[in-house]
Structure I
Amino acid sequence: MIWFILLLLMGMTLLVASYISLSIFVLSEAYRIEQEEMQGVWETEKKED
C-alpha cells in the first residue's frame, strides 16, 4: 500500500515538474517572439521618420 502511495506521489511530482518546465518554455518563447515583433515595430517607425 505504501509503495502505491509513493509511486503516485512520484508520478504526480514528475507530471507537475514537466508541466511547469513546459509552461516556462512556452512563456519564454512567447516573450521572445513579442520582443522581436516590438523590435520590428520600432525599426519600421524609424524608417517612416
Structure II
Amino acid sequence: RALAKYDHESLAEVILDGIPGTAMPPWRPLLSPAEVDWIVTYLLTGESE
C-alpha cells in the first residue's frame, strides 16, 4: 500500500503543507486540525471513526 510508509503525523504534514513540485497543494488554509485528523485516519485505516 502506498501510504504504508507514512505515520499519522507525517501524512498530516503532507496534507497541510503539500509537496512542492507536485500536484499536491497545501491544504493548511482550508482545513481545520480536526478535519486533517479525520482524513489521515481514514486514509490509514479506511474507517471514518
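Descriptive notes on the structure:
- helix-only ellipticity at 222 nm (-39500 (n - 2.57) for each DSSP H run of 4 or more, over all residues; to 500) from the coordinates reads -36000; which among I, II: I
- For the set I, II, ranking by mean count of other Cβ atoms within 10 Å over residues 10-17 places II highest.
- P(r) over Cα pairs in 10 Å bins from 0, in percent derived as 23, 23, 17, 15, 11, 7, 3, 0 - corresponding label from I, II: I
- Identity of the structure behind 3.8 (criterion: distance in nm of label points 7 Å out along Cα→Cβ at positions 2 and 26, calculated), options I, II: I
The numbers here are math on the coordinates, done by the rules we state, and not lab data. Predicted model, so just to flag it, every value in this text is computed and none were measured. Cβ atoms are built from the backbone, for glycine too; each structure is taken alone.
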